[in-house]
Structure I
Amino acid sequence: MKKALFSFLFIHFCGLLFSQTKAPIIFETTHDNSSALTRLAIQPVFQFQDQAAENENCIFIDTTLHFQKLLGIGAAITDAAAETFGGLNAKTQKELLESFFDRNKGISYGLLRTTIHSSDFSSSSYTYIQEGDSVLQSFSIAHDLQYRIPLLKRAFEYNPQITLFASPWSPPAFMKSNNSLYNGGKLLPNFYQTWANYYVKFVQAYEKQGIPIWGLSIQNEPLARQKWESCIYTASEERDFLKSYLGPTLQKHQLGRLKIIAWDHNRDFIFQRANTMLSDSMAAKYIWGIGFHWYETWTGSSQMHSNVALVKSVYPQTNLMLTEACKEKFDSSKVFNWDLGAYYAKAMIRDLNAGAVAWTDWNIFLNQNGGPNHKGNFCFAPVHVNTETQKIAYTKAYYCIGHFSKFIQPGAKRVACSLSNSFLEATAFQNTDGTCVLVVLNDTNKNITYKMFLGAHFIQLDSKPNSIQTILF
């Protein structure tokens, strides 16, 4: 724990150095866990040199060419995370909050997701009403007042500008065709309006607690028939529910400011879903953006980022947001593996380059077993906390996400970034204060020397095997 915080304090010092020198500074995380300084560690300050001949390993940056504006990077505060947090002592809680939300000591998350009643990452299933209450008279978020809302409030204390959106996993059982929260099923047409009213009551109840809701997704994973909370919508069903019920109902209750995220499922069907909904003007007027997950494949290079780019190409005014990502099937022996971090870094670079304006990890942290989860669906998180010993395990995913979230600020615009080889992967952004951020991933077993060109000037750098760098200039 002390090593992690020391790294962050060291970064803060180096940030002051950067503000004074304006010379490029490099932060680096490698697969080596031998010391804190190999994780988000400062490297020597470099000076740009005059133009040199290009070689085969080059990265070219043009800060005059701007693309999408970043909304934020963050994760989900689920019941599982909140219940884990509630079982920790004050010292451990403080370190976790600083590690994620403190601008100087942590990785500066500015985006959060939460659930509308239970998901699989709750210790049990529940809704906010008594079963069968079709007029929602019994609606209450009392369940969330024990763990989830207190954690959300503490996150907002660190960063009052956090962007928070919420997603439902399933309507109450009596509203569904299979009369169950689980195993898919469909929302019955005669409960479309009741379910739309439920979103309104959720937002109103949370905001009464001082938790501002920025947006809603219509349904988490609407094509997934899971053994836990889930609900199926075809593209036309999701479109019609939005345009005829949810959208008008939010408007009626003066909640038209809420940003509506459609799809909220994998990249494989993203274009078909986006095309169906956005080609309908009555539905499209309510849609802020299209959300997507990464579970369509685990083969790395074959992830369907091109589908994300296609949506952006056809619907350039539509925002794209990764709304959930995690590595499934928790294995405590792999918590510190480089592969976990590299998978995150690769996906983030490719999604951002495809046009995503935001990137949302799944559980912000979990316990030592990858839970709690009432269906045994235990998963990895960037941080795992042993609730018995209070020991915090920072995975490589935590540091790799930090290479983006700590340095690319909300409001930053992506700039042109071109690579001359396929060994490295990179993305680049320019913050509103003029500072530029280049993130470079080397997921090979070789040291790669490359030149980073900015106009007529360059710096020559080494990318260590299995490493990620952030260059500030």
Structure II
Amino acid sequence: MENKISGPTFKLAEGLAKLHYADLPQEVIEKTKLLLLDYIGYTLFACEKEDFAEMIMSLIRDLGGNPEATVLGYGIRTSVLLASFANGAMGHMTELDDTHIGTASHPGDSIIPAALALGERKKITGKDLLLALVAGYEADLRIGEAVQPTHVRRGFHSSATINTFGAAISSGKVLDFNAQQMAGVMGLAGLQAAGCFYYLTEKLTMPKDFNTGRAAMSGVLSALLIAKGFQAGKTVLENDMGFCKLYADPSQIKLDRISYKIGELFKIMEMGHKFYSSCRHIHAAIDATLKLMKEHEIAVEYITKINAKIYKTGAIAVDDPEPWLRDAQYGTRFSAQFNIALAILEGEDGISKLLIHDCQKEKLNDLKIRALMKKIVVIHDEELDKNYGKARSTIIDIETKYGNYTCRVDHPKGDPENPGSYEELVIKFKTLSRNVLDTATQDQVIATVNQLEKAKDINILVGLLVKK
């Protein structure tokens, strides 16, 4: 007998099951291609550069696995579960991933590797991949907005929790699930949605990368089990003992957001891109600092104090006056003080060097940077909290012996309200993938992604994403 449940979970499942490639507006298709190209670049950047990436590869070599899917960059083929985990973790490692303000998440880190792994195994078309990605983002962002902001305030890492749903849905779409199966795959994803921010207080960052990899792997596992007939229920989002009411303040959850205008309003268009290798909560501070230094030509020797006013969530995450106590690879990425000091002393070129050179340790030990950092104070500005969820409002006040300068940035570069250009994203891709792909292959990847809807088998793309 057909299940007659028609709550938010099933409405979302039904809407995404009915979604076809022909339903996607051209702007949504082009945005999805950009997110995919961006993901490929920042994931390849982690290859052989990040300690955790090397640990994962060592584990995969130990475990083996059926050669079903490729670990990007390394070129090793393993099971879809291990490949999705590795590619999901690597996507989050270098703090250059996609970003969404309303959910405080980086969906592509889990959604894309899940769809790629299963898609490679099934040899799906480019159109099928694009459709799966759109569906995954829709589920991820809608569920995320239903539980924010109290979800993250409770200490949950949304790129781990809600990404599990996005990865499950993208996997389900690859397997061409119907509405009943889509509801079930969300139910099983809800059982696995996990990940918290405890590691921030311990100055650890590898756990955050584990979270996105595990979310990708959990999404794939959910879909594979549902395809075998696993029964997981169809009310995981609205149930009194389900995800939303357990993972957020029940009085503030927004279940109506979950299926609102599904198939008409595409949340993927709200996605942003990063242009600096640091936590997104720092980017507005970098933009404001660069603007002040450029417009006023402030002499560094006359600076007496710098106040970085940030909303609570951001201030907690990036207030780190001693980033050298972390691993050098990560220390530069989670310290507002470091990035502001570097922006003042070396401008945009200095910030960009973190994308090209292995200079993190050198910069952390730079005595000029350390001296300037002592003048920088991160302040939780309660007034800015009112805007969080819609903007990443940050105010930089630079006090000098001869006057004070202030700049407020609500939308850092890469947000939909302040987007970078296509050309800039191509440059970012080429910069990040240069140590893995030669120039000719880079051009092939760009051309293949740009014409992905014409690909009869996504293995054409995946085959290019290995070290030459």
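Read-outs: derived from the displayed coordinates by stated rules, not from any lab. Bear in mind the structure is a predicted one, so any value in this text is a computation, not a measurement. Cβ atoms are built from the backbone, for glycine too; each structure is taken alone.
As an exercise: helix-only ellipticity at 222 nm (-39500 (n - 2.57) for each DSSP H run of 4 or more, over all residues; to 500), calculated from one structure in I, II, equals -16500. Which structure is it? Don't skip to the end; give the middle numbers.
Details: I: -8500; II: -16500.
Going label by label, the one that fits is II.
For mean count of other Cβ atoms within 10 Å over residues 83-90, which structure out of I, II has the highest calculated value? Write down the numbers at each step before the final one.
Details: I: 16.9; II: 31.2.
Once mean count of other Cβ atoms within 10 Å over residues 83-90 is worked out for each structure, II has the highest.
Comparing I, II, where is distance in nm of label points 7 Å out along Cα→Cβ at positions 27 and 371 highest? Show your work: numbers first, answer last.
Numbers: I: 3.5; II: 5.0.
Answer by largest value of distance in nm of label points 7 Å out along Cα→Cβ at positions 27 and 371: II.
Among the shown structures I, II, from which was the value 9, 27, 31, 18, 9, 5, 1 of P(r) over Cα pairs in 10 Å bins from 0, in percent, for residues 155-314 alone calculated?
Numbers: I: 10, 37, 36, 16, 1; II: 9, 27, 31, 18, 9, 5, 1.
Clearly, the read-out refers to II.
In terms of mean count of other Cβ atoms within 10 Å over residues 107-114, which of structures I, II is highest?
Values: I: 24.8; II: 35.2.
Going through I, II one by one, mean count of other Cβ atoms within 10 Å over residues 107-114 peaks for structure II.
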